1. I have 15.8 for mean count of other Cβ atoms within 10 Å over residues 52-59, calculated from one of the structures 1, 2. Which structure is it?
2. Where does the value 0.90 come from, among 1, 2, when FRET efficiency 1/(1 + (r/R0)^6) of positions 76 and 116 (r between Cβ atoms, R0 = 30 Å, to 0.05) is the thing being computed?
3. Kindly point out which one of 1, 2 the value 1.03 was derived from, the read-out being Cα Rg over 2.2 N^0.38 Å.
4. Tell me which of 1, 2 gives 23 when you compute relative contact order in percent (Cα under 8 Å, 6 or more apart).
5. When distance in nm of label points 7 Å out along Cα→Cβ at positions 124 and 156 is calculated, the result is 3.0; to which of the structures 1, 2 does this value belong?
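Each reported figure results from applying straightforward, stated rules to the coordinates on display, with no laboratory input. Remember, predicted model here, so these are calculated numbers, not experimental data. Cβ atoms are built from the backbone, for glycine too; each structure is taken alone.
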Structure 1
Amino acid sequence: MSTPADIPRHRAIVAVDIEGSTKHPNSVRALLRNVLYQLLEEAFTIAGIGRKHRDPFVDRGDGALYFVRPFDQVPKTLLLASFVPTLADLLDKHARNLPDLAFRLRVAIHAGEVHRDTRGAYGEDVDIACRLVDAPELKRRLSETTAPLALAISQEIHRAVVRHGYAGIDHTAFTQAVHIKLGAERLRGWLHTPEAGAPEEGLTA
């Protein structure tokens, strides 16, 4: 018989990771972590994704996992059209104001079924989000750009959201270029590559 912890719940999953955090001593990492969570909370709030719309986040040391509940008021389009560009703007502003504590992020977005027990969130779709944010292609993408963040999305997000060309999301600015492995299964993801599409208001580099 299933217990509440065994029941999967659909969530949009946002994974973030600080670029090159291992080069910093622990004292600096502590400062970066504080700023990271402040900027993430601000970006979510500006995008209209309040705490009531999210499950408790999972700390990853130099990053985090966030889980957005399926409210009508917070469609997944908000993550791409509002949250990500807002986060990029906040990172850029922070870098200008405090250059000694400037940092950049890898961001991955997926959606799927999430389990949770007393230790936190888990499940195959959580693993997919983690694989995406750690993908070599995403790390390479960030190293090749001057933008404050680099974004990867799962095949599910591309199929359900991006390819339909909703307002603020340029579907031509995504390239299928990420390969991840989950057990014996090989999955594909998409990188946000704005130079591949025409500039437009909304999700930009």
Structure 2
Amino acid sequence: MIIRKLFKFENTHIVRDCSTIRCRSSIHGHSYKIELLFESDFLDNGQMVYDFGLMKNHMKALVDSFDHGITLWNQDSKEYIEDMKKHSDRWVVLPVSPSCEQFSRVIFLMIDKVLECTRGVNGERNVELYSIIVHETDTGYAQCFREDAYSEKMGNINLDDIIFSDAIRNEWPDKDLFDKLKKGVEFTNPDAV
């Protein structure tokens, strides 16, 4: 069975080297819709694949990190990156260009890590992240599956190379959340009883 949870955020970026002149040369924004799709062949004690309420903490915090911020590519000019950081409290630096396709891969890796580190407390079994769909516009989206997220052909993404501004980290329920995830620290979802 597959379940879906939708999150939304507003974000700005430049996608260097793309075909469209406006897209590659001007800061612009989108109203993103992010679909997280999970699958399992079991139901928990509440007869659910995974309680949607459990997604409201760490998963939501990470997706919300991009809201009202600018996403930067670490390969862009140093001057541009520093200027954007100077003029925006909320920024994220990625090791890949912030295209819709790469957003879907980055978010897949982060949510997959949250799921991997979360200890189930209500009989959850075999819950896996099936895919991530990132809607950049009403008419266009990218869908990332596990093989895409971990594909070297599409560019290696190391969580250690993703940097969130202090303003973003300070809004998380645990400002060390991302560091703990990168280390694989196991936790029980704080929303669980």
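1. Of the structures listed, the value fits 1.
2. Derived from the structure labelled 1.
3. The read-out was computed on structure 2.
4. 1
5. It was calculated from structure 2.
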